[in-house]
Structure I
């Protein structure tokens, strides 16, 4: 039962309360900055853009925030405070762990919708934590880990009380967070009146999994392409240049994933590869061009995986599983890494649209596997679009799984990671 509250008139802040006015303006700035960062990216968004969109002078904005680094940090802190406050409210309302986890999942979709409808602030997608420096990064990472542990505790409690089936809770939490964090990138394609039903369909996939059969789905052995790189021919300059570029893209991807776009230095990459800056710039024009090529390389690899899965035979569900595990293996082995989309907003809009168009085409291949599985009876009747986006978000978050849990074998970790998408969180019949 809700407690009695005084009327809205008594709750309204006094127009003479300067602290309340300052706080309200600060929240408006953080909401607008989050909106622009989510759409344009922090690199392309200037403090003047934010000031102009709010009808402020740049001097007025400096009264609240001094640098863009500080503004990104404040937006991320506001986002994490928002999520923690949501969990506080959810815990007041629900006792059962499964209800708490479900409510948080649905809340993230409503947060996005509330911002579009003007019911709530824009919440920053936590894309560029790696670009923060020093104490800012440490504090944001610490709060993110605290949020992660709080959500994982719900899953572990549900396993303990029998409301959830047995699964590896750390991997499941990471996969779920990756899915909901990815939602900002595709929900704009959904009519606003369908966002809540979309959220419920997404939750149903996580709760019950894709597998349409009885009992628990057990994965088959992973089929990996065994192509050999071939020997390096000393006088084949084209091959030498191609291998050098591959080394630049692989190392660049690693740095962009770890340190973000702003935090990555081309000199640092050259030093890691033990090449001169002159040799480096012979192959790479600039940092933006390197990032673009890192995305292109990753998409080449993912497209090849989907092509191999399509030709592998088996049911639609088996093709989904093989593609997921193969991509996970690349991401977490010497074959990778694949670029994380945390840096996508660092690309200028034309190149970003090109990369996202290729990404959508890749995800649609995955959706085709879902449709094939529905047709052959291996996959439940779910929305292929929602399923492909949910798993795309989880794949994007799968890098460095060893930082979150012990990994005895990469493929075993992949099976644990994607288990909830096949078998769900709830007990199976």
Structure II
């Protein structure tokens, strides 16, 4: 149940309106009721936010909540609460569950489970093709009615260009965007890490950057031809970034996201043979990392998404060839992304835009702004708070992170979803 909350003296950042300054925010009946200096509200819960940033809640367009079918890795409940802990007021969950979210019944199951949790909002992403097999379109119309916000076979690429073409056309009829996992599966088959000098020296089978590049270019070409939107997931190579930059300049409706690990660590971390560094797309070169940072800075890359991919502890303890891809990211995203601000890549308003305003725009979701009448999805974070990553303290059921022991600066303090406080460990 929502309550009346008065947030005092915080640095309010709303990139959607160019707002960046100290003021108060009044929340009432699940919405932002007023903003300004020296606000008062009888009976309101007062939150003192001096020295803290008050921003629209973060929105993650790319998470794996694992339920149904893989509840031993994560559940909708634990994933939703982990999101709230990280400052995310909404997450979009991928379809590679068991059963696959390729029909309305699975979509409804996810939404019903999420409604019972006092955490972040959960928006299902439906499969493009039945069973993620890349052959026959899923029940797109039924899933749209049930509540999906986008379509993706993430974890797999739609290799058949004809199928993808029809998917883009059909999705557009329902106002849905196709989210593509850009990877030529023939080029990466059996791969573990980025293909190059490091993989050759370590004797580990590689996944070449061209596998991402060629599919990104193909998908952009199809989108341009059809005049349909396409969203490139977890972009990781210089070639793909440059393709998106050129496509945007030409007027193609392409958007893309980058995950924090792809602008923080590189393929050289695999020298440890630690499977927590094994992910897909793989960690790339220093040059690719630099290209991702530049894309975030200049607007080529539209948003930061975690690709949160929890696994059981024993799975990541397997030999690196056999361990699954992926790391958790919801609770470290802010701290890792704040490094870009400290390094001068861009300022705090741009970070909020990447984590909140732009994700809301891309999928047409509520949130992403702080103004009178807007939904009260808000996070309050301390940009200077130093903390050490300890997976044992994660709210997520998944503890698989390569950042254990890292000291980060920047931590979420409080999360409000629809006017309800869902995360407040320090009792602000």
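Quick notes on this structure:
- Parent structure of the calculated result 0.05, given that FRET efficiency 1/(1 + (r/R0)^6) of positions 58 and 402 (r between Cβ atoms, R0 = 25 Å, to 0.05) is the read-out and I, II the choices: I
- Distance in nm of label points 7 Å out along Cα→Cβ at positions 170 and 202 - structure with the largest value, from I, II: II
- Looking across I, II, the calculation of relative contact order in percent (Cα under 8 Å, 6 or more apart) that yields 23 traces back to I.
- Given 79, 61, 37 for Cα extents along the principal axes in Å, calculated: source structure among I, II: I
- Given 18.8 for mean count of other Cβ atoms within 10 Å over residues 138-145, calculated: source structure among I, II: II
- Which entry (I, II) yields the derived value 19.9 for mean count of other Cβ atoms within 10 Å over residues 346-353: II
- Structure responsible for -21500, with helix-only ellipticity at 222 nm (-39500 (n - 2.57) for each DSSP H run of 4 or more, over all residues; to 500) calculated and labels I, II on offer: I
Values quoted throughout were computed directly from the atomic coordinates according to the rules given, and no laboratory measurement underlies them. Quick caveat: nothing in here was measured; it's all calculated off a predicted structure. Cβ atoms are built from the backbone, for glycine too; each structure is taken alone.
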